[in-house]
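Trainee: The following blocks contain the structures, represented as C-alpha cells.
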Structure P
Amino acid sequence: MQQAIAILDSGVGGLTVVREVMRQLPQEKIIYFGDTARAPYGPRREEEVVRFTRQIVQYLIQYQPKLIVIACNTATALALQDIREQVQIPVLGVIQPGARAALSCTRSGIIGVIGTENTIKSGAYREALQTISPTTHVISKACPELVPIVEKGLFDSRESRAVVRDSLASLVRYPIDCLILGCTHYPFLSDAISEVMGPDVTLINSAEETARETSAVLYHRGQLAESGTIPVHQLFCSGNADMFKRIARQWLSDYISVTSVVWQVTKL
C-alpha cells in the first residue's frame, strides 16, 4: 500500500497546497481533509482551533500517512507545535515556507501580510520574517471577509472583487513590494487581489514553497514514491459535499482525473 501525504485545512483553501504538491510530486498519493462544516477557523477561539486540528489529525492517522501538512495558516499559527508533539511523523505548516519565499522576493524589505483574524493576531508571520531578517518591516491586515467568499465558491464574481477591494483598501497606500497571502483560501482570489494591489506588488503563495519542503523532507527520509507511480487520491470534507466537489474539480482539474479521486464525506 502506498503511504500518503496527509493535508488538512479548515475548508477548501488547502486545495491550493494540494494542487502544488500534485504538480511537484505527481507520483505521491494525497489524503486531504477540509473541515468545511466548521470553517472559517479565523474568528474561533484558540482552544477550538487546537481541538479541531487534533480531531482531524486523529482521523487522518488511521490511513498511516508518512507526513502531515497543516495547510491552514490559522491552524499552523495556533496548533502546529501541539500536533508535532502528538504524532511520530513529520508535520509541516505553511507559515515558515511563506515567510522564506517573501524574503527571497522583496527588494524594499517592506512586506505585507493578509490573513484571518487569528493568524494576524498571533504575529506568527511577523515573527517568522523578523527572526530571519530583523530589519524587515511587516504590515499586517486581517481580512475576515475573504474566506466565506471562497467557501461559497464565489471567488470569481463581482461580489468577490468588491469584497477584496474593500478589504485591501488600507494596504494600497503602503510601499510594500510583496504581499503574503497568509491564508490558503486567498490564492483563489489572486486575480482580484492583484488588480487592487497593482503590478508592482508580488503575491506570495506559500503553497509552492510548502510543496518543495515536503519533497525535501521525504527525500531525506528516503520516502519519496517511486517514479511512475499512479496514485489514487482521497479527498474528504465535513460539510457540503457537492460544493466541495465542485470547487475541488475546478481547482485540481489539471492534475487529477475523476477516476483518480475517491470522494468521501465524514463527520468528526
Structure Q
Amino acid sequence: MRGIADYTFIRPLGSGNHGTFYLANRPARLPIPADLVAVKVLHAESEETAFRRATRELAAFAAVRSPCLVDLYDAGQHDGFFYYSTEYLPDGSLAQPAVPVDRSTALRALADAARALSALHAAGIAHRDIKPGNVLLRDGGGRLADLGLSQIFTEGATITGMGSADSVEYVDPAVLLGDPAGPDGDVWSLGATVHRVLAASGVHGELPPGNALLALRAVLARPPRVDPDLPDALRGLVADCLAPAGDRPTAAQVAARLDGIAAENEA
C-alpha cells in the first residue's frame, strides 16, 4: 500500500490489532507543525455503522486532555477501509524502542501510560489494547497510543476481536471469554504489560507464536504467574493488577505506585 486518502506512505511502522501503521507525509490540509505522521489502516473493511462508531470513539479519545496520550489528528474512510492518523514518535515503543531502554525509563513510560489510562477511564473510555507496543517513548517518559478499535469491526468475536496472537497475553482472560471490556480489564492488561517489560516474560509464560487460537488455549489453561525474581514492589503491583475484578487498583493508583518504584530505582 502506497497511501490512503491524501496520505503518502513512506514505510510501514509495524502491524497489530487488525491493522498496519505507516509513517506518512503530513497532508497540506492538516494544521500541525510536524512534517511526518503515523497512520493506522484497519485491515477489515468497515461498514457504515462500524465506521460511525469508530469515529465517535476516536472523537471522544481526542477530547481527553492528557500529556500522556498521543495526539490524534485525523480519521476517515477510503475505498472501504478505516484509517486514522496520530503524531509520529521516532523513539519507538516499549516493544520496539529505537535505542535500548533502561529500567528507569521503562518505569517512567509505564507510569505515564497508567496516567493516560486514568484520564481515559475518567472520560468513560476503555482503551482495550494495553500492551508494550502501544506505550510510545518520548522525552524520558511515555505516551499511550492506539485504542482497541478492532472489536468494533469484528463485533461479537472473542479471540478474533482481540487482535494478533501477540496481543492475547495482555488481555484479561475474562474478556477473552466474553465479559465486556472496561477499566478493570485495562488494569489487568497494564499489569501484564509491566510484567512483560520488566521481567522480560509473559504472565502466562511464552505463548505459541503466530497462532491466536493456540495462544488463547494456552492463556485459558495457565493461570497467570508473577515472576518471583521481580523486586517486591513490582511483584506486588503486578499481582494486584491481576487480582479478581473489583479488587484491582485503579489506573491512577498504578501510576502512583510506578512513580514510587521509579524514584526508588533512581535513588
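Just so it is clear, none of the values below were taken in a lab; they were calculated from the coordinates. Just so it is clear, the structure is predicted and the values come from calculations on it, not from any experiment. Cβ atoms are built from the backbone, for glycine too; each structure is taken alone.
Trainee: Identify the structure, out of P, Q, from whose coordinates relative contact order in percent (Cα under 8 Å, 6 or more apart) was calculated to give 28.
Mentor: P
Trainee: For the read-out distance in nm of label points 7 Å out along Cα→Cβ at positions 92 and 124, a value of 1.5 was computed from one structure; give its label from P, Q.
Mentor: Matching structure: P.
Trainee: Suppose you compute distance in nm of label points 7 Å out along Cα→Cβ at positions 4 and 236 for every structure in P, Q: which one lands on 0.8?
Mentor: P
Trainee: Of the structures labelled P, Q, one was used to calculate FRET efficiency 1/(1 + (r/R0)^6) of positions 84 and 196 (r between Cβ atoms, R0 = 30 Å, to 0.05), giving 0.25. Name it.
Mentor: P
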